[in-house]
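The structures considered in this document are given below.
Bear in mind that the values in this text are calculations on the coordinates, not laboratory data. Owing to the predicted nature of the structure, the values given are computational and were not obtained by experimental measurement. Cβ atoms are built from the backbone, for glycine too; each structure is taken alone.
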Structure I
């Protein structure tokens, strides 16, 4: 596939289009909370608390996902929130949920999936809201965590190397663009693999990054660049990929374990070694640069994929 054709597919993908919907909220909230100086646009709200931070986040599941695969939707609701906490160098404390269903029976597989994930990640579900007389089925979860040192979306700097860490020991969901390397994995390994993130933060090896979200790796890079007010050159050929998955589909996939890290060059080897010791792929896929543009390259081709001087993504940045 030609690079310009691939870029067009990526730019029109729902994962990236949906990120642009956040602009209406960004305009309403502003880029930070004026009273508490809490920066907005990260994977979690980082609330100063004593010698560290409380981390607060929430995720809602797609309605058709809740209806068509409720057990996995329940699992995923817990998983993505746990990932958000670890992505910022934190550890989860507890979860609350909101379930709306047409009757009590429909909510049972959602609850079963949530319960299975809560046990696997050892994060208690401590309350929430339930309505079993709704006209529709919906699920959202909020999570509380704590971090001593942050991995923040606001700290990438020109000259940083951009690393993609991903567990390739999984498979694609048959219907949705989810790379599942979690539900059939030893829970102890899941927790130990996630523990790498706060260790990176606490050892001073990484201060900037995000978890790879529904925007895929390309959408996640864009969000990091926007909040850090910088650009990047991304080598698509360097992105670690499952061999059986086509490139365009892979770039739009949401992995159960996937992180983008912006790392100072002298710390790259140490970071890669930590992931490598746990058989997790961690590849250098590009460099942060000063011009606020995202440039994609593959073999001998390159293209300006996004220019923040011309267009915002989420709106949580200062360029537009």
Structure II
């Protein structure tokens, strides 16, 4: 089969299209004929091996243990391994797997769900990681009906889901922060107000929020705290600073420590997709209250270009790979 592989850490130039053996499903796994895959910041981190904490976490100290990149997936079940009861060959599914930038991939049965009928494979392939991250961030922030929510990074992969989910879960007012060129997109997702961060400072303290989601940001904790209500919550989702050892996670660690001494709840989030989250996201999708935003679709051979576009910061929503 054709697959995008890498043998060393580095820039997108280390990714190449190659013929490799087709995987064989083990116990509790299914073999997928991949129709589409999603690209997220995690793809870049695992490709580059940065921050170094990723390598120490078991992904390979000197070189990647897993040669094929990609996690988000949508496809058709080709075969099932021993012990699989939920799926059979021919089923259209979506979820996560190991190595989705390939014509075939193996996935655990409990990391998949039936593909919603209203979604194309490309749309379904960009749901799980970013959608789960947004859902878990709102839960960590204890979102309640009537809350005022600020989403910093509202036009990105996680942000486009966060805006829609906040409204679907009953937020009274959702403000999205993005560049002016993406304001129309964020409004179309249901945001009640959009702030262009180039023209306005969303942390100037004029408005207060019950929940602030700071997605891949770098603003100081003090500035973020001053826009919270007295019992408000800040959830920091990721971080894209230049730190080579722990990246932007230092803010999350400092937030957790500071939270012990202040009334505000300050949280960091490291998303782990769960089967129950995929079920909840599927329900929102089926009712029409959640729709994936696909910025652009690339072919399998164009994965390096897709990663470059992602890192360029111009993506509206998500990037999909058509296999």
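When distance in nm of label points 7 Å out along Cα→Cβ at positions 296 and 312 is calculated for each of the structures I, II, which structure yields the highest value?
Result for distance in nm of label points 7 Å out along Cα→Cβ at positions 296 and 312 over I, II: largest is I.
Work out the source of 56, 48, 43 here, i.e. which of I, II gives that when Cα extents along the principal axes in Å is computed.
Going label by label, the one that fits is I.
Still on this structure: Could you figure out which one of I, II the value 3.5 for distance in nm of label points 7 Å out along Cα→Cβ at positions 192 and 272 was computed from? Walk me through the numbers before you get to the answer.
Details: I: 2.4; II: 3.5.
Going label by label, the one that fits is II.
Okay, moving on. Could you figure out which one of I, II the value 20 for relative contact order in percent (Cα under 8 Å, 6 or more apart) was computed from? Don't skip to the answer; put the middle values down first.
On the way: I: 23; II: 20.
The read-out comes from structure II.
Here's a follow-up. Match the computed value 4.3 of mean projected area of the Cα convex hull in nm², for residues 72-143 alone to one of the structures I, II, and report its label.
Numbers: I: 4.3; II: 5.7.
It traces back to I.
Computing helix-only ellipticity at 222 nm (-39500 (n - 2.57) for each DSSP H run of 4 or more, over all residues; to 500) gives -9500 for which of I, II?
It must be structure I, since only it matches.
Tell me which structure, out of I, II, gives 3.3 once distance in nm of label points 7 Å out along Cα→Cβ at positions 88 and 288 is calculated.
II
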